[in-house]
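See the structures that follow.
All of the numbers you see were taken from the coordinates with simple rules; none came from a lab. Remember, predicted model here, so these are calculated numbers, not experimental data. Cβ atoms are built from the backbone, for glycine too; each structure is taken alone.
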Structure 1
Amino acid sequence: MKKFFITGISGSGKSSVLEKLNEKGFSVIDIDSVDGLCKWIHVDTQREEEWSHGMTEEWYKSHKYICDKKKLSQLITSSKNDVFVAGLPSNRRDLLELFDKVFLLQCKEETFLKRIKERTSHDFGKHVLEQENLLSWYKDFEADMLDRGAIPINTDRPLVNVAEDILVNI
């Protein structure tokens, strides 16, 4: 069984790509959709805190979105097929060792902002403060992931082409 991690800025297409891969028979895990897998914690107190729309830049600087590595590892190992995991947790660097390959979904700013504004699956990123926060760090995030060997996948194209590009690279 092979394990793949798909990451990218909010609105880059992670959830949509997972749906397409699931249709093709692969096991998929959207870390945002698994109860108790991820949580917001305060960096100083390490206490879990609730997120809500319109959090300020200061709030994001003092909080991290953490994925429980042990729980994620158990979910991955329980899969019988090749598995694709998607998400954008703050502790992604700690999770990379769980995977055989990492894919970085990339698109133009206009594309991910448009997708965020139009999506109906959840509301993260719809508030202007959240969009400003994403715009302030996404380029550094992408550069870091590429430096760590992530395979870039352009998502400014039809979803079927994006999924095919990923499958060609596994």
Structure 2
Amino acid sequence: MAPLVVAMFMRGTFAFPLDCNQTLNGTRIFGPNKTWRGVFAGVTSAIGVASLQSILYAFPAARTLRIGPNDQVDPVWWGLLMGLGALSGDAVKSFVKRRRGIAPGQSWKPFDQIDFLIGALAFSSIAFRPPWTVYAGILVVMPVVKVLVGSTGYALGLRPTKW
């Protein structure tokens, strides 16, 4: 949701298309909704969340909710990898959607729920590889979380479409 929230406050600012309006076989490469502003917002937010998790990890109660390699990887590096990975996964999905003739914003299940996750896990594996059971758990839980976050964004007027 970070790119959508930032877009509300920075209307028109840095809203340059990620694909620079280029086309492939007459179709936009990623579409109009993928912008450099969104990349900046997503990566910056991921770094912020990873840093906050690292700070919270200092408290014993937070260690039971361990999310990420808080004591093994620099949080800025971890956030950068997670943010770039999530946005890259989303961009790859958008690229494939354009090639299949699926309009921007149109649902494409289950890929709309896992694109960011596959990208984030792939990029973050450069720095940290948890056991396969962690990957399996994430792949089960996160699509549900994404639908809940998307629905909340719609209810708050941050998202133009319903999930």
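If you work out FRET efficiency 1/(1 + (r/R0)^6) of positions 29 and 69 (r between Cβ atoms, R0 = 25 Å, to 0.05) for 1, 2, which one comes out largest? Once FRET efficiency 1/(1 + (r/R0)^6) of positions 29 and 69 (r between Cβ atoms, R0 = 25 Å, to 0.05) is tallied for 1, 2, the winner is 1. Here distance in nm of label points 7 Å out along Cα→Cβ at positions 93 and 117 was derived from just one of the structures 1, 2, and that gives 3.4; the source is 1.
State the single structure among 1, 2 that was used to calculate relative contact order in percent (Cα under 8 Å, 6 or more apart), giving 21. Label of the originating structure: 2.
Have a look at 1, 2 and say which one yields -11500 for helix-only ellipticity at 222 nm (-39500 (n - 2.57) for each DSSP H run of 4 or more, over all residues; to 500), as calculated. The read-out comes from structure 1.
Comparing volume of the Cα convex hull per residue in Å³ across structures 1, 2, the highest figure comes from 2.
Look at distance in nm of label points 7 Å out along Cα→Cβ at positions 5 and 125 for each of 1, 2: the largest one is in 2.
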